[in-house]
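Each value in this text was obtained by applying a stated rule to the coordinates, not by laboratory testing. Since this is a predicted model, take the numbers as computed values, not measurements. Cβ atoms are built from the backbone, for glycine too; each structure is taken alone.
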Structure P
Amino acid sequence: MLLESINSPSDLKKLKQEQLPDLAEEVRKFLLETVSVTGGHLGSNLGTVELSIALHYCFNSPNDKIIWDVGHQAYTHKILTGRRDRFATQRQYHGISGFPKRCESEHDAFGVGHSSTSISAGLGMAAASCLDGKRNHSIAVIGDGSLTGGMAFEALNQAGHLKKNLIVILNDNEMSISKNVGALSAFISRKMTGRYYRDLKKEMQVLLKNVPAFGTDILQFARRAENSLKGFLTPGSLFEALGFDYLGPLDGHDLSQLVDVFNNISELDGPLLVHVMTTKGKGYKPAEDTPSKYHGVGIFDVATGKGGAKPAVKSYTDLFGETLMQLAAEDPKIIAITAAMPDGTGLNQFSQRFPERFFDVGIAEQHAMAFAAGLAADGFRPVTAIYSTFVQRAYDQVFHDICLQKLPVTIAMDRAGLVGDDGPTHHGAFDLSYLRHLPGITVMAPKDENELRHLLKTAIYSGLPMALRYPRGAGYGVDLDQDLKCLEIGKGEQLLDGSDLMIIAIGSTVYPALQAADALRLKGISAGVVNARFVKPLDADLIMDVARRTGRIVTVEENALQGGFGSAVLELLNDNALQDVKVRRIGIPDHYIEQGSQAQLRKDVGIDAEGITLAVLEFVK
């Protein structure tokens, strides 16, 4: 077993080049065996096995900086850099992260989790190396999907201008380029990066410059001829225009080809873009046949490719998608928008049923929001379905393009709160805080899946900027009303009366609050429960009434405490001269929460039924 001998990139370099394909097969088998037990990002990592091996075989990490965009394709990188023995803990509670993380290894040059950041970070590192007088490489590995993010092109534009020693590896697993053109381009790229060709090219340039009268003209003609040949045979004219030398496309699973080109470019200066074509799910037929299904997987059987049994209760995501279809069937003005996540946001069936009213804008959340604003300005009812953590990337568009203009865009924020195994880059822990202070926006969260359906209709027909947040995972299995109604904006509901204190909860914390109230009653404490529904506007009358009656308020939220729902309640009480009311806020503390199951993480931060009960007992004492 070659893999068992690899504990660092230096061990990898001891192998002969002809051994690398065998190592790649061992890595693929190891990935399948491990991810089938732990879950994780499978398809993208099976596709980058050879690419990862070639990078570490030819370059010298950590001196050379390898930056993985998004990072969900860096499993082989982790395995080759000393984490093979801990790999079974990836994405597990107290285990290693599913993404590169600076504090985890010196080989993780940059912490990632969101897309389109690698070229910017890599260019920063290349500039830093230049300023320090170092001679090393910065290598940004970015997928073709991440190039739909405008930040990637902003970085490419500056990199071409600065002319720093930056290498961009474009991992292309979607574009269709014929095999014969790809093979010819790969041959040309290897020849054009070879030492003999480069030395000859430099000598010819010097020679022609010194030819009297006609030398400069001949040199310019030669350059045009070279560029025309490369432009005819390769799809790299865009990158050449941005100031990059373009190489490829290369077969991302041909280790011999990758090693040859990587060894050659390690001696080149200036910004380079190497176009590498890979296959998602490479080597595992179920993943190759249906790559979207195997992008992120739970536990599954390797032999059959089948996962565990689906939960009996539908997820919030599925019910959101079904409800939006129900409403869209009655209203041709309803539009659905997502940012490269039709599966993850429950919009797949919508896209098939209403293809002319469905838009996947790619990994471009900023554009998604402004695009929705344009639709709303012309009389449509757009709904943008984006994970809470990714709405952060479009904050200015929510402010400037939607709220400032009072445009009726519904922002449906899936995966709000603690999402589990993906960890701190993906927890939707801040949306209540960063949205509620924007003038004109309504921010709300349902207590269960039935209320989600009503709040979605409320948002779409409000005529206002609306943000609806809901958690990852299954609902509670409550009965669903078939007739949808618009709820009164800014009105909560008291679910349980109490004389000692009132627990005011929002969204996913309402049911745990009810369970805590039952437990407290057994201990002689009368705790009422309010389902706030709305973070902005708050139900001021209801909250002030229960505050005056009980004198004690406990707020509960699955959001950062700083500036969140509890803070809004405190502001309300202060502004209405109710400072004597005692308040205890429960929510996510002021630090990043690591990965783990949702249940475990909610327990850790004290927003499950047991945590709320203990906090109330301490509060009343």
Structure Q
Amino acid sequence: MMENGVPKVELGMLHSEGLEPGSLLQRLIVLQQKHRFIPEQEITRLAHTCNVTEAQITGVIEFYSFLHTSPRGEYDILVSDNITDQMQGSHLLADLLSKGLGVALGTTRNDLRVSLDYTSCIGMGDQGPAALINGQTITRLTPSRIHQIVQLIEASTPLSQWPDAFFQVDAKALRSDLLLKSDFSPGAALSSCLEQGPTSIFNRLEQAGLRGCGGAGFSTAAKWRFCASAAGEQRVVVCNADEGEPGTFKDRFLLQSHADRLIEGMTLCAAAVGAGIGFIYLRGEYRYLLESLQTTLDKRRNEGLLGPAILGQEGFDFDISIHLGAGAYICGEESALIESLEGKRGIPRSRPPFPVSQGYLNYPTVVNNVETFCNAAMIIQQGVDWYRSIGTTTSPGSKLLSISGDCDRPGIYEFPFGTTISDILNQCGAHQTMAVQVGGAAGRLIAATEFHRTIAFEDIPTGGSFMVFNQSRELLRAIENFTQFFKHESCGFCTPCRVGSSLLVKQLNKVMVGHATTKDLEEMSILGSLMQKTSHCGLGQTAANPILDGLGKFPHLFQSRLRATRFEPAFDLDASLEEARQLTGRDDPDAHLEGGGV
């Protein structure tokens, strides 16, 4: 259903029945859409309905950036602030919106007509600058489009009457290989599973060498086996479609163009591990995909490929619900995602126990991303040799890359594992490249001297983000953007990440304005190493990567901005005594502090 041209979120489209208080987040999303904020009386009502305290509900609202306790505008605009959007002029466009609508960034206009702010990457790096308006994606912003948007808003034109071109999200791969070139037959992998049994599935995935495609690269067969052997009668399969890593959008492409493969892979996993419950955790920025995904689920139910007695097999009962996120990067971490599924703040859990033994509602749970499930379905359908026909011995198969930044042809590319960075740059039309950020903000910064290296688990693993920076770019701006991103997205649970990310931002700001010294650079390095070793989860452990890689591979970028090579104190105690010297009329050496600072 559409409301004002935007996909209307209803509890029937999401999971809600019999899962209190697990449905809390979904109910809050519906209320946010209805009222444009969460009224106090609704918080009170939900507290009784879901059997939780009002304080718990308020804590959930404050955790997710798309939920609010004060009214947002009738038109709620969030401009993507990813570095590649900035490179395409997003800040200038946001300023044009601000001036044209008469609303300051980060505020709501007094007449409640419009709210305007920045948000983290919305997964449109190949079609930016981009923004969200009432949760709907707007791509390819230009000054002309900004002018039209201002006119449409001031005329109170419903989104359903805005030009369709504004909301167009292309879903085309610019380079296809093994996965995308091969035909897919819905139900074929499931039929094979029913004929040969779960053990055959585990063995074939293991022989194929399929690893999780989110970047960590854990064996898919091993994860599924662990879940199948865990104690308990019920098991759960979860697709992590919370693709929040800056610069990543390949799962968005698969969700839009190959959802059937994803759902087949999830159902295959359910058959292998004995699961009856499944979830697609869809990031809030991809809400425009909600209806099409629901249509695909309904179609498969009608074809007997989902629901009770799949393919006529008694006891093979498995169904999938969609759980919508609400703007929290940390929920891409699998245990934080499970907390969110249960209607809580997305705080990563301590491990062990791991989700495969105690996950959603303490049921053994498999969590894999979109690309992994698609690959699993295709391996069972096409065979082990098919998958191992490309790639390397250690990293068989292919990898989907989300390429953006300084290149002629940004978009989705599929390459065999083992492809060099230089080959990828040539094929996407990159020129005079200074550096590539592989794996998003949490990934690694690769200098030109390393372009001979390959995309592979044994060399440079990646979840799929590939951001290109040419020699005209001020690379420190990208590092600054990533560092600020981690500060903003920290869940605040552990001290190393919560405090460390804030300190790194302050130290880097000192560099950017020309007040840093070599001592500051040393402190940044020490702090980054400390965060890597002591943070609670992967976000904190990788938050310092951009700075540490920058210091290690591009030290001249930092050193050229240093004010001095010696230590420069943040507070000058000698200068603070100047007023006392003037009052006493003294300016002799004994009236000064040697060194001057603390």
**Message:** Can you rank P, Q by FRET efficiency 1/(1 + (r/R0)^6) of positions 264 and 536 (r between Cβ atoms, R0 = 41 Å, to 0.05) and just name the one with the largest value?
**Reply:** Q
**Asked** Can you say which of P, Q returns -0.85, -0.92, -1.06 when log10 I(q)/I(0) by the Debye sum over Cα atoms at q = 0.14, 0.15, 0.18 Å⁻¹, for residues 328-455 alone is computed?
**Response** Q
**Message:** Ranked on mean count of other Cβ atoms within 10 Å over residues 112-119, which label among P, Q comes first with the largest value?
**Reply:** P
**Asked** Thinking of P, Q, which structure, once Kirkwood radius over Cα pairs in Å is computed, gives back 26.7?
**Response** P
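So if we calculate mean count of other Cβ atoms within 10 Å over residues 144-151 for every structure here (P, Q), which label has the highest result?
P
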